[in-house]
Structure formats: C-alpha cells, structure tokens
Structure P
Amino acid sequence: MPSSARNTSRVPSYFGWIDALRGVAAICVVIFHYHHFYLAEYDVLASVRATADFPYGAILGVVYDLGEEAVRLFWVISGFVFAHVYWSRDTTARDFAIARIARLYPLHFVTLLFVAILQIVSTTFAGHVQIFGNNDGWQFAQQVFLLNHVLGFAGEPSFNGPIWSVSAELFAYAVFLATLTLTKRNPLIGSLLLAVVSYVALSLRPDGFVIGQWALVCSVFFFAGSTCFAVYQQVHDKTAVMVATILALLGVAWVGHVTDSNNTVLLSLCCAIVLIVACMEKVTTHVRRGARFLGDISYSIYLVHVPIQMVILLLADLFFDATRSFADSYVTLPAYLIVSIWCAYVVNVRFEKPIGLWVRRRMRGAANVTG
C-alpha cells in the first residue's frame, strides 16, 4: 500500500485554518506595500518615510518591514495544499494544467492589461509611471506567458509586480506534477528529497542559468510544504511527536537567527506555522465560513491591491498636486484595506469564479473534441 494512503481517513477533507492563513498572508503583503503610497515616482525611494513613521507603525512595524516574506509562507501553504489534494486522487497532466490555468490566468491577464493601460495614461498625463518602472515590451511578453520569474532573465518588478511569485511557482507546479508518482508512493522521503535537490540546485546555480533563481527558491519552500503535509499525515494523531516536530523546527529557526541565516529562519518558521495551523483543525472547525472567505479572496487581493494603489497615486498626481500627504493619515491604511478586501471579494465572486469555471468547461470540451 502506498505511504500516502496511511491515516488518510482521519485527515480533514478541508483545512479551514490553512485557508484562513493564506488570506492573512495575502493581507500581510497588502500592508507591506503601503510604502508605495509615499512614492513620488517609482524610482524616488527617498520620498518613502521610515516604517516607524507610517500610520500604526508602532503596532504594524514588523509587517511593514517584513510582510513581503509572507510570499514564502504562500509557497509552503501551496505545497501543503497540493499534497493534500493530489496525493489522494488520480489526475492527468491535462486536468492539472486546466485547473491551474483556470485558477490563475484570467485574473492575471486582466490585471496585466489594466496596469499596462494605466501606465500609458500615467506616462501621458502625469509624466511618469506608477510604482513599477520596468514596463517594456519584453517584460510584457514574459508576463503574458507568466515566464518573468520562471526563467533566469527576469529584470526588476514590472507591470502588476506581485505576479512575480506566481510565475516562480509555476516551476514548482511542473516539478510537482512530474514527480507525483514518486511523492504519492513515498510522501515524506519524496518531498524532502525534492526540497533538498531544489536547494542544491539553487546553491550551485550559475549566473545566466535558464531556470530563475526565485523559481528554485519557491521550489524549496513548496516542497517543504508538501513535506509538512507528509509529516502531518503520518503523525497528526500522535500529539507528542507533532509537538516535538514543531519545537524542533522552532529550534532550527532560533539557530538560524543566531547564525544570521535568514533563509533557515524563514523556512523553519513557515513550516512550523503551517503545522501549528493545520493542527488547529482538531481544536475547532467553526472558522470554516470566515476561513473560506479569506482563502477565496487571497489570490484576488494579491493581484488587485497594487492596481488600486496605482489608481490612487495617479488621481493624486492629476487632481491633488501630486501630494503624498494622505499616506500619513491614520484613516488611509484601514480605508486601503477595506477597499482592497471589498474589491477582491467583488472580483472573486463576479469574475474569478465564473470565468474560471467557464475556462475549465471550454478547455475540457476542447480537449474532449481533439481527443
């Protein structure tokens, strides 16, 4: 019997707390990008205040400074969720690809076009672009096919910048699919081996290597996430072993902190957080509705919050003498979060879900016809 079949009857069919964690991670990235509101122009970083002087800086200083690292937590969560979903079912490369395209591409393509038009308008009427300046035709072509961080020639962030992490994740998806038979048969060893191989490849990667650096970084975190699920699958009902595992991860994070190994800290902490949150499923399942909401909007809020910022900055340039003083107001951050969450919800319900369903049906129908 494959190792993946062990204890599966007692593994939750849905991890509500993990879904909630994904939404919280997305909101951390939204808060981290608050500094964009201080940009007079995309390359004038001197206009950005110290984060301690941001609204609520005393409370949110860590998020303002380190919120971008929530992207790594995203990757660990993705590895955990993919293992949970695909180790317990049969799938084909076609079905896997259709699911990924329908989930990720429509919103990416629409926000890419929106930002491209917005940058043209800003350049024409305000004399400069907003937030990201690397917006040439080559970068646009890479982003159309989500290759900007899969391949090794990615430049500075461009257009709708946050999509870079999704591009990097495509490489992990491909490796996950290619090795699915291995990881289903030996979940823990297979996932751990893939994480180690990804780390070695990252360490040995020469300049100009065809695979992008961040694609390999993502792969390390992604397969660390699937390793976490393999651990959870095997020992979730053994409290002492699970506690020991989490404490060991926290210990490794402490050693990484002492030795100034930030990657060790981040990897260990992300894995510990995911395991802790997964174990919370045994405590209560009453978060399901709110968790599903946070999980549903996590991708949409990740992709819409920067375009929202660009619109606000463009309006400030055109109608309010290019002021950035609004960023100092204690009203701006909660208003920005409310608008971002509301827009993400509308986009998810009115566009992301129905268009994704339409794409899945069309692609499956076309595949059946050609088959």
Structure Q
Amino acid sequence: MNETAAAASAGFVHTVNLAAEVGRSAFYERAAAQHLAPLWRVLGGLVTDTPVTRCLPALWRYEDVRPFVIEACSQISTAEAERRVLVLENPGLPGASRITQSLFAGLQIILPGEVAPAHRHAASALRFIIEGRDAYTAVSGERTTMQPGDFVITPSMAWHDHGNVGDGPMVWLDGLDMHIVNLLGASFREGYPGPVQPLHRPEGAAMAEAGSNLLPVDQDYGSLNSPIFNYPYERTREALDRLSRFRAINAWHGHKMRYVNPVNGGWAMPTLATWMQLLPQGFETRPYRSTDGTVFTVVEGHGSSQVGDRHFEWGPHDIFVVPSWVTARHSGHSDAVLFSYSDRAVQDKLDLFREEQL
C-alpha cells in the first residue's frame, strides 16, 4: 500500500497534503492537550462513501448450536443466570455481544418447572419461538402461552418473566435493541422484588382489545409499541398463504409481510422492524441490499442464500445474518418461511434507510 492509500485508509481526506503533515505534529500535540483533534485526519473514516461495517455474513445451523443450548441447562440455572442465553456473536464483532452493529441476538432456553425471574429494562426485546410448547411469558401483568413461530414483544421498561409449565424445553430467539439504547446512554434496569409479577389481566386480553381491527373507544395508547404482544404463527402463516393466492410475488422478497401496530399502522416495535416472508419452492429473489443489517430465522422449509461472497444452505430453525449494504439473494428449495428483524424502524424515523433493488 502506498503512502496516499495508507493515509486514505486511516481516514485522511484526500485533499490533505501528506508531506506537510510532519510540520503540523507540534500543533496537533498542543491541540491534544486541550482535548482537540483535527477532523481532516479522520473525516474519511467517519463519513464514508458507502456503509462500512465489521459485521460479516454468518450462519448458525441449529443442529450444531442446539447441543450447546441444551448443555447450558446443566451448567447454570435460570436463577443463577437470570436469563439462560447463548449469544449469537457475529464473527466480525467478537466479544461485543452483537449480531449486527446495532442488534443483539441470543438463544434462550427454559426447562419444565423453571422460571426466569421478573425484571424490566429500557431495551426493547422480541422473542421468536424456535421449539417447545406450553411455556409462557408475562408482560405488564398479562401472560401469553408461546408456540413455535410466535412473535412476542416485550416493550421498554415493561415487567416481564418467563416460565415453563410444559413437559419439554422451550427455546426462543431473543432480539434486543440494547446497543442502540447504550449508544444513546439511556439504559436502565430493575429487578422485581419477587420471582414473578402479579397478573391482573386474563390471558388473551391484549388480543381481544386490539387484534380484530377494532380498538376500545376509551383506550388511550401512549406507547409506540403494539398493544398486541403475541402475534401467533397460526394467524401469520394463514395471512401469508392467503396473500400468495392472489397477489403477484415481489421479485426481491417473495411474499413478505411486516408486523404492524394496529393503533397507528407503524412498525410493531418502535426500534425493531419485523417481517415474515414466504419463498415458494423454486423461487429465487433478485439481488437486494439495504442499510439495515437483518437477522433471519428459518421457520419452515429449506433453501439457500447468497450473501455477499458467502453461500448458505439453510433449513428449519437455522439463523443467518445479512450485514448492512451487502447484496443478498434467497432461494426456496421447498416452500420456505422466514422470520426476520432489523433496525429499519429506527432508520425510517431518522430518514436514514436506503435500499437498492438490483
């Protein structure tokens, strides 16, 4: 690498006279004593021509990671761990607890009879159920029973606990916006005095209030979160199937639907955008890229994805990530259903989101 290229890669703007930089060193040292630094030496790395991320395309095969999730149960209890989760660490961001630059992902497991104790925090969380039956999560005084394929919301600063009253383990994908919260210096967390919160609403109350294209006339929803906190997979799958029967397929996404807040029609969560999509057997999407790094979870079927220079073959419960501004194509080898989430909800609000349909 020549001197000019090295300087550019270090962040120098291209107009800087590199030969004159030696004579400026004394000035830089005196400025540093006042906690000042020259922007022209770093501007190229701060304001890049296109998105730059250390996040890499990656695939976690469920058959490979599940034994570790199961083994974690013999290593630590929910009481000791508070949340028994194995973090999905992006290989380009080791040790950072990130699956993309802005998002967290982890696999949580709870065994029959266990309770993950109640707490609350500023970070919003989603649960996407991978396997198991008859475990529950309780959010703000209402419990919901979770089934595979369900999308469950835990809003910011909402009390929540989890329990398993079934006869087998329950595993779900946790997705959180904690890195966005921490970037803004807005993190809070509080433990509940007891292991579980009191319930003061019957199961299904949220769905009854907001799940039928109707809202109570005297209800004031002040939150940007959807009042529905469990979107059952049975309903979602039926909606995809009905859509596919009459609507032309989207060349870049297949049959793809976004989860919405029924109060305002916006994203179901204010920081995390969520979707479900159907790729019919033999269908291949056209190349697509966008500024929101996206986490995909396979619900049904088999297929493959070309993500940048990586090729992934995937099946049920596998998880893969498409980094920001990396071109991706997806193919269904059978009818395949994919759940996905990203930080697009934030990017939309800040007018930052961009996409290219190639």
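A short reminder: the numbers here are calculations on the coordinates, not readings from a lab. Remember, it's a predicted structure, so these values are computed and weren't measured experimentally. Cβ atoms are built from the backbone, for glycine too; each structure is taken alone.
Taking 30 as the value of relative contact order in percent (Cα under 8 Å, 6 or more apart) derived from one of the structures shown (P, Q), identify that structure. This figure was derived from P. Each of P, Q could give helix-only ellipticity at 222 nm (-39500 (n - 2.57) for each DSSP H run of 4 or more, over all residues; to 500), but the derived value -5000 comes from Q. Look at mean count of other Cβ atoms within 10 Å over residues 98-105 for each of P, Q: the largest one is in Q.
Determine which structure produced the value 20.1 for mean count of other Cβ atoms within 10 Å over residues 170-177, calculated from the coordinates; the candidates are P, Q. Of the structures listed, the value fits P. Identify the structure, out of P, Q, from whose coordinates log10 I(q)/I(0) by the Debye sum over Cα atoms at q = 0.13, 0.17, 0.24 Å⁻¹, for residues 194-265 alone was calculated to give -0.54, -0.81, -1.17. The correct label is Q. So distance in nm of label points 7 Å out along Cα→Cβ at positions 34 and 306, computed for just one structure, reads 2.0; which one of P, Q is that? Only structure P yields this read-out.
Highest-scoring entry among P, Q, by volume of the Cα convex hull per residue in Å³, for residues 162-233 alone, is Q.
Of the structures labelled P, Q, one was used to calculate mean count of other Cβ atoms within 10 Å over residues 122-129, giving 23.2. Name it. Comparing all candidates, it corresponds to Q. When distance in nm of label points 7 Å out along Cα→Cβ at positions 186 and 314 is calculated for each of P, Q, the greatest value falls to P.
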